[in-house]
Structure 1
């Protein structure tokens, strides 16, 4: 399998999760999904080491903004890059404030995510925080 670790896709829309899983698996990437930020945080705290996190902003339980802030506050978890995936009009501004590696609007063709995933998942894994 190419890359280092799976892609973690965090979105409350089961259709988005299914499309992303099929898309990334079709090119040989492992995929782990989470329906909200709380579930994603539990996966990370349980030892999941993703090459990339694709994160929706608007979700129940724990939204993407709260998840990302919690992730950034933890030196070990902060090393995992995040691409924000959202239909919000202010996604560019939010992605910047959350130190996202990139942002992507849900209205775009999701195949265009493949180069971004390849960029993050085919490089050396991030070094552990000391």
Structure 2
């Protein structure tokens, strides 16, 4: 039987950052979609998070993934359903379910993020 948490996961894609030489002696930052994975992305709606957002802090999320998805600090990913971009602010290996658990998940924290180029979320 499939754990319920797997049924509420959205399709996501790692965003790969590449710097490409331009014709003028500089470069352009580009982002392309990489490996795909499923994730449940939940906004932190605690009082502390709400107050922090009003003071200019980015929105904070808890991201639950299958244990075999190795999300690391500073990884950037896109939720495919709406194009929302997130940057991971922790390590999935630090918050994994115990090995004997039937639910093979890990969690990270993330913040809403903006890509750094005008061609911000091109698909490959």
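Just so it is clear, none of the values below were taken in a lab; they were calculated from the coordinates. Values in this document were obtained by computation on a predicted structure and should not be read as measured data. Cβ atoms are built from the backbone, for glycine too; each structure is taken alone.
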* To do: Of the structures 1, 2, report the one carrying the highest value of distance in nm of label points 7 Å out along Cα→Cβ at positions 27 and 99.
  => 2
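Tell me which of 1, 2 gives 16.0 when you compute mean count of other Cβ atoms within 10 Å over residues 19-26.
Working: 1: 16.0; 2: 8.1.
Of the structures listed, the value fits 1.
Of the structures labelled 1, 2, which one yields 7.2 when mean projected area of the Cα convex hull in nm² is computed from its coordinates?
Numbers: 1: 7.2; 2: 9.7.
So the calculation was done on 1.
Here helix-only ellipticity at 222 nm (-39500 (n - 2.57) for each DSSP H run of 4 or more, over all residues; to 500) was calculated and came to -10500; which of the structures 1, 2 was it taken from? Could you put the intermediate results ahead of the total?
Values: 1: -10500; 2: -2000.
The read-out was computed on structure 1.
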